[in-house]
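Each reported figure results from applying straightforward, stated rules to the coordinates on display, with no laboratory input. Since the model is a prediction, treat every value here as computed from it, not as a measurement.
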Structure I
């Protein structure tokens, strides 16, 4: 029973998922800070409300409707999705594309000493029978 549990936990995709959850939680704080520190003050300046969730609220027969709350959640989702795409998915896709084509990043240019040693090596190769 414990052996099966150990195999399950040590499986690669479980560990990847755990890492993704931890990174996602940390990333959520970054997006939250962006929304609270930049987006909400802009909205407050435009609409005169503390954040977008306070925009377009109305009551009908004692029921409270908040269109702004839906817009706030959609805006947060778009920020997270854009950040994940532009900072994680796109660079990894470009790297995978380079590797598939066999175009690893160019190595650093040779120093003068390395060029000299390469020439000596090539001369020695041509002289041997």
Structure II
């Protein structure tokens, strides 16, 4: 049913709960999981100075979450991408043909989400596959 599950992780408690839920589904269905962290688009004058720091922090976050999910005995891939969060998640899901996206209902940018529309809403509207939103 779900062979490939994509789980966006931003370090928020909601995304960690979503990661655990997605891993549990993966263990039941024999699925593989990809944890993805999206680095936001940076102004050109800042990219060179901080992008490597952001990438290193993103990789550490994903490794930490992957360690937390080891108990589920599933295959876990890690991806770091940069761009507009919802667009990037949907693009990766489409390109690599994921069967399911498991995402937290609100991440680190909760206030911004209320004003601009949340990432989970945007992913739900544009994803090429089913989206499971974890509250």
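Here the criterion is relative contact order in percent (Cα under 8 Å, 6 or more apart), and among I, II the highest value is seen for II. Computing mean projected area of the Cα convex hull in nm², for residues 5-60 alone for each of I, II, which one ends up highest? Biggest value here belongs to I. Suppose you compute helix-only ellipticity at 222 nm (-39500 (n - 2.57) for each DSSP H run of 4 or more, over all residues; to 500) for every structure in I, II: which one lands on -16500? Derived from II, not from the others.
If log10 I(q)/I(0) by the Debye sum over Cα atoms at q = 0.10, 0.14, 0.16, 0.22 Å⁻¹ is calculated from each of I, II, which structure is the one that comes out at -0.69, -0.89, -0.98, -1.24? Spell out each step's value before the answer.
Working: I: -0.69, -0.89, -0.98, -1.24; II: -0.29, -0.58, -0.76, -1.40.
Structure I accounts for this read-out.
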